[in-house]
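Read through the structures below before going on.
What follows is calculated from the coordinates using simple rules that are stated; it is not laboratory data. For clarity, every value in this text was computed on a predicted model and none was experimentally measured. Cβ atoms are built from the backbone, for glycine too; each structure is taken alone.
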Structure 1
Amino acid sequence: MQLINIKSKISLATCSLLQVTASAAQAADSEWDIDTAFLYYGESDGRVQAAEPAIYAGRNIGDEGERIDLRLVIDALTGATPNGAHASSAPIQTFTTPSGNGSYAAAAGETPLDSSFMDTRVAAGADWTLPVNRLSRVKLGLNASAEYDYLSLGLSGSYIRDLNNKNTTLTASLAFNNDTYTPEGGIPIALSPMRLQGAGLNREGSSDTKTITDFLVGVTQVVSRHTLIELNYSYGVSDGYLTDPFKIVSVVDANGKLANSGEFDPNTGNLPYVYENRPDSRQRNNLFFRVAHHLTQDVIHFSYRYFWDDWGISSNTFDLKYRYEMGRSYLQPHVRYYMQEAADFYRHNLVEGIDIADDGTVLLTEVSSDSRLMKLTGTTLGLKYGYAIGKNSELSVRGEFMNQTFDDGDVTAGEETPDLDAVILNIGYSVVW
């Protein structure tokens with residue numbers, strides 16, 4: 001089962017995985033800046049657990065500004081993950097595993113979780129920075145990510161220009177990824193019913209692909225000796241297979257009860273769930289602002305991000321960190337608040353006679369009940385401690401608690417999407433070697 005299913009949940013945890021700490025000292029041309037980290041991410045109620053070791057190494061080459069940066073991340077995930085269906089008053093809900101060779105169940109009032117979820121990903125990347133002249137440089141990048149059912153290959157390029165005595169830096173970047181998806185059991189036929197184990201699978205092929213293109217323009221400005229600001233805008237386009245093949249949508253009757261009392265249709269073997277279907281294209285926009293202000297000793301970091309796309313999703317993210325210096329060590333509290341509006345095609349469930357025709361045909365062309373696409377708020381509280389072991393090395397420990405609260409709107413009591421709680425632990429070590 002693909003790792004990308006939970007990337008949105010652990011993005012907060014992993015975004016800083018390779019930014020563990022700043023190196024304790026600036027490396028000379030013959031030395032390497034090395035950052036290592038081990039991250040643990042764990043959701044409550046036995047859900048997704050992730051263990052992620054990572055390493056970054058970079059060094060300058062010569063005296064002209066040429067540089068190479070390398071990175072490697074390994075993700076190992078276990079646990080249970082929601083399949084898109086919701087809790088029900090039916091005595092028991094039965095589901096077929098993606099392979100079609102097994103099944104699992106959820107009791108009345110219990111959120112359905114697929115406990116067979118398991119995956120490992122290896123991701124590697126390299127950047128090569130080349131000087132154009134005294135004030136300009138280009139950065140070329142390659143990246144690859146492999147899971148047993150997912151392969152992503154990408155390249156990127158950036159042009160960076162310094163102005164105003166190097167107090168202003170302009171950046172323009174372009175990135176392209178090509179992803180191939182070969183999910184277990186194959187690609188489900190969109191909006192077709194899930195079938196009982198042994199009744200055959202509604203599949204239309206074994207694999208599919210998508211492409212992702214991202215463009216970014218930004219400016220970084222030194223305002224004073226104590227203040228630095230950054231502003232950038234990014235635009236991205238995704239085309240191809242954007243549906244999650246492991247997500248389904250519950251079908252209910254006019255009374256809001258699971259269709260067919262939660263049982264399978266004895267004539268067809270169909271269960272009261274259909275496979276989701278999302279648009280085959282997506283346009284994404286990000287507007288990002290960050291400021292870092294150095295007080296007498298301490299440093300304040302604040303950022304704000306506004307996101308919107310043509311799926312109807314929009315979000316606001318506020319992030320605040322305060323680094324309190326204590327001689328050779330420091331404490332850094334962290335607060336993050338996230339608000340998201342739902343996708344246009346998000347539905348809690350499908351209703352017979354309204355969304356489903358008498359012959360079982362789904363009357364909507366696009367629908368998903370994935371909680372990642374619904375209206376939600378998220379709060380993260382954390383604390384990081386760093387200690388300078390020597391002149392050229394630093395050890396850090398970070399712990400955070402994350403909560404996501406979902407807004408289901410007007411749904412049948414007992415079918416609400418439960419809150420998601422998670423803990424994030426990170427140990428990092430940086431050294432100039």
Structure 2
Amino acid sequence: MVCARFCAGALALLTAAAAPSARAGDQPVAIFHGFHQRFSDIEKSVCALAEQGYSHVQIPPAQKSSSGGSEWYFRYQPLDFSVIEGPGGEGEAELKRLIDTAHRCNVKVIADVVFNHMTSDPKFTGLDKFNGFAKGDFHERCGVNYDDDDNSTEIRCWLNGDLPDLKQENESVRAVQKKHIRKLLDLGIDGFRFDAAKHMQARFVDEYVDYIDRESHGATWNYLEVIPDRGTKLDFYSWIAAVTDFQLYNTLTDAFRAKGSLKSLRLASAFPDSRSVTFGSNHDTRLNIGSNHATQPINPCDTGDERDCVLAAAYVLARESGTPLILNDDNLVPFIPAGVKFRRIMRQRAEQGKKTQEHVLGVVDSHTLLVMERGEEGFFVLNKAAEPFDVHVLDMTLTNLEGCYRELRNGFTVAIQRNATGAKFVTRWGARDRGGLRIEAREALYFIREPFSSCQ
């Protein structure tokens with residue numbers, strides 16, 4: 001079973017570039033996370049997201065959830081898996097309209113499912129029967145120890161100490177949750193994110209994914225939220241499906257902090273799986289989202305300016321590997337949609353057999369500036385400093401880049417040419433009379449190769 005899934009996953013990776021837009025089951029180009037948005041609001045923007053280059057959107061958990069408040073974390077406290085209900089009380093009709101609209105625009109929809117636990121609302125936690133579950137369907141209350149050398153408490157104890165932990169060992173529990181999956185598949189859902197996957201035994205997560213694969217005839221793309229700790233490693237679950245790449249995330253938080261160096265990204269530490277879901281931040285790591293009485297952000301990337309998180313997301317989009325997940329609010333920063341478009345174009349050019357390999361370049365000796373080439377077909381420049389970066393001479397001899405390149409958002413062109421000695425330099429940066437490189441403070445630029453006539 002494991003080999004079958006691994007081999008099928010490998011085949012999917014090899015064939016994912018067969019069409020400009022992702023088909024169901026293909027690895028996404030980029031996922032827009034409609035974090036805590038109503039289904040109807042995501043529907044209004046989904047076709048515009050398709051035009052930007054997104055192949056998938058991820059919706060909030062769609063089960064009936066705690067009515068304890070309007071804050072986002074109550075959506076991650078299930079109340080009844082038999083009822084489809086999103087933020088604002090929207091139900092099956094609104095979700096179906098979203099899915100149908102997304103499919104017309106060639107966008108796939110990923111559902112977030114929360115199977116580890118139920119609501120902490122005391123009105124329900126003490127009942128003998130609770131919306132499809134009996135008292136024996138829950139583990140005894142205990143606290144998770146993240147600092148020991150095994151993952152036993154992560155699996156059997158109550159999340160945050162107050163969220164009742166479901167016993168996936170009970171077939172009756174799995175049956176209730178599979179009905180929820182079946183209902184979502186019937187509505188047209190194209191993939192699943194499993195919240196708090198590391199708090200469930202891997203064999204039961206595998207059973208859920210097997211069920212999804214079987215019922216969808218292998219057409220879904222699924223991933224697992226796995227936040228590693230001392231007793232839990234990403235590869236405990238990566239054999240089942242793609243996992244969240246917190247290894248890369250931790251690398252990025254170090255690099256994008258005020259005293260961090262972007263030089264560390266020349267050989268970035270990331271989980272060695274090209275499917276892994278990558279992000280500059282997510283809803284669990286952002287200070288402005290996660291800082292409240294119910295949850296604390298995980299290793300937050302914010303350094304007093306959340307643009308650090310968005311710049312990290314810009315880097316994630318420029319990479320060849322991984323599956324970028326972009327928070328909805330981050331997509332409002334102009335260089336993020338440009339990054340999604342860049343990633344789509346690089347995917348298309350790779351399909352055509354062109355060279356698009358990722359390589360962070362050492363052409364500038366700077367802790368705050370990063371230049372990445374994507375083979376011959378494009379490059380990416382990021383400046384995390386609080387002031388512009390400006391040099392008039394830039395030697396590109398040891399790179400694969402040569403020719404004319406256009407910046408996707410601003411439209412200006414850059415020429416990289418050889419001189420009489422065979423050395424390559426940037427001879428045009430937006431104007432014929434200047435070479436080198438200039439980028440504004442706290443900015444990201446994406447360039448794609450074009451015919452040289454565009455630079456003349």
Structure 3
Amino acid sequence: MPEVPLMTGFPSDPELRVTLVNWQDPPFNRWAFQHMRELIPTQRIPVGHGPARPLVPAITMLDPAAVAVQRSDARVSTLADLLVETWTDAVVVLHDGQLVYEHYFGAMTPDTVHLMMSVTKSVVGCVAGVLVGRGQLDPDQIVDWYVPEVAGSGYSGARVRDLLDMRTGVLFREEYTNPDAEVRIMERYMGWRPGLSPGYTGGMCSFLASMTAVSHHGGPFVYRSADTDMLGWVCERASGVRMADLISTSIWQRVGAEREAEITCDGVGSAIHDGGMSATARDVARFGQMLLDDGYVAGVPVVPSRWLIQSRTIDPDIRGAFAASSSEASLSGGWYRNQFWFVPGPFGDLQVCLGIHGQMVVVDRATRTVSVKMSSWPSAQSSAVLVDTIRAFAATGRYLAGLAGPGHDRNGLTGPIGVVEGRERGHG
């Protein structure tokens with residue numbers, strides 16, 4: 001008997017309904033991630049009236065079955081296998097600026113916007129970079145100066161730089177399986193879970209202003225989604241423009257996006273800066289290509305190159321902050337800066353934008369490759385699937401560039417993610 005699609009019927013049967021209670025759980029999340037505006041209030045991110053940046057197909061397209069991948073369980077499989085096995089909704093790969101692979105699974109199409117989760121953080125980080133370049137935002141200024149409402153809270157005295165690199169001392173547990181963790185409590189203020197929002201006075205900003213600190217600011221890296229929400233609030237105050245419009249005018253229109261994006265908002269209209277953006281896979285690839293091209297699109301600057309170079313240039317302080325974190329175990333040798341992850345690769349460091357449930361952008365400067373994956377993982381996190389996917393995209397880049405990893409062959413078998421000397425280490 002064929003499976004009945006979710007959210008069908010007038011109204012749909014209770015067991016087929018996607019709601020605020022179940023939308024992040026399988027199998028409901030696959031539908032939900034492609035229909036966020038039907039679940040949670042959203043704000044439009046217009047593309048403007050300019051032409052979309054063309055994604056020109058390469059003469060020879062990539063065969064994902066030809067890319068060999070060394071999996072974390074010691075299996076050797078292929079990119080094609082990995083995509084099928086890891087709940088993929090969409091994948092787009094660019095090489096030298098050309099489209100070499102694009103595929104959609106289930107109901108996903110090239111025109112479907114998909115929730116980006118924390119890939120949103122990297123977009124917000126770029127907005128901050130634009131504001132810094134314009135002189136509207138000072139990374140060394142304290143947060144209270146921009147947002148007096150948090151004076152006396154855990155964020156009091158933190159610098160904008162601490163928000164950018166997630167090095168505040170605020171108490172925030174990013175424990176997705178713990179309903180009492182701050183990340184889940186914040187979702188109730190945001191309207192992502194039943195409870196406080198949309199009617200709760202103050203929304204997400206009220207939650208941020210109530211937070212406490214447990215250590216000094218500027219210490220070890222600790223992944224805190226709340227730091228990005230605080231950063232977004234600071235950017236809005238510094239510019240006098242709400243985040244949806246900041247993204248539209250400073251990033252989305254300028255990368256040549258083809259389709260309107262959107263971002264969820266809470267009950268008082270505050271955008272969810274840490275993970276609320278939805279966009280098409282093709283437009284996310286355009287964003288990734290802009291990162292690869294040092295902030296330029298068709299020779300026109302979008303994000304200051306200096307900002308992106310600073311992000312990917314490691315130094316002892318930023319590396320030490322990451323080494324002291326729990327993320328070091330799975331992404332050994334990496335670091336986090338300006339809302340981007342960086343992971344050592346065989347020929348250079350990989351710039352990575354990550355979101356839970358398998359949202360990912362991998363920018364491989366050494367092979368001139370941008371890989372985008374949108375997914376519906378059944379769980380929020382999986383270290384094995386994450387590492388396998390990064391390995392697969394690194395192997396894809398090497399395959400496309402005709403390179404072999406150290407000690408490996410043309411098909412790009414890759415060993416464990418680990419400390420490998422990258423091209424940006426120690427210089428800018």
- Message: Once FRET efficiency 1/(1 + (r/R0)^6) of positions 61 and 325 (r between Cβ atoms, R0 = 35 Å, to 0.05) is calculated for all of 1, 2, 3, which comes out largest?
- Response: 2
- Comparison of 1, 2, 3 by percent of Cα pairs over 30 Å apart - largest value held by: 1
- Task: Could you figure out which one of 1, 2, 3 the value 3.8 for distance in nm of label points 7 Å out along Cα→Cβ at positions 69 and 253 was computed from?
- Result: 3
- Computed 23 for relative contact order in percent (Cα under 8 Å, 6 or more apart) - originating structure among 1, 2, 3: 3
- Query: Which one of 1, 2, 3 has Cα extents along the principal axes in Å, for residues 357-396 alone, as calculated from the coordinates, equal to 32, 16, 11?
  - Reply: 3
- Task: Compare FRET efficiency 1/(1 + (r/R0)^6) of positions 173 and 333 (r between Cβ atoms, R0 = 30 Å, to 0.05) across structures 1, 2, 3 and report the one with the greatest value.
- Result: 3
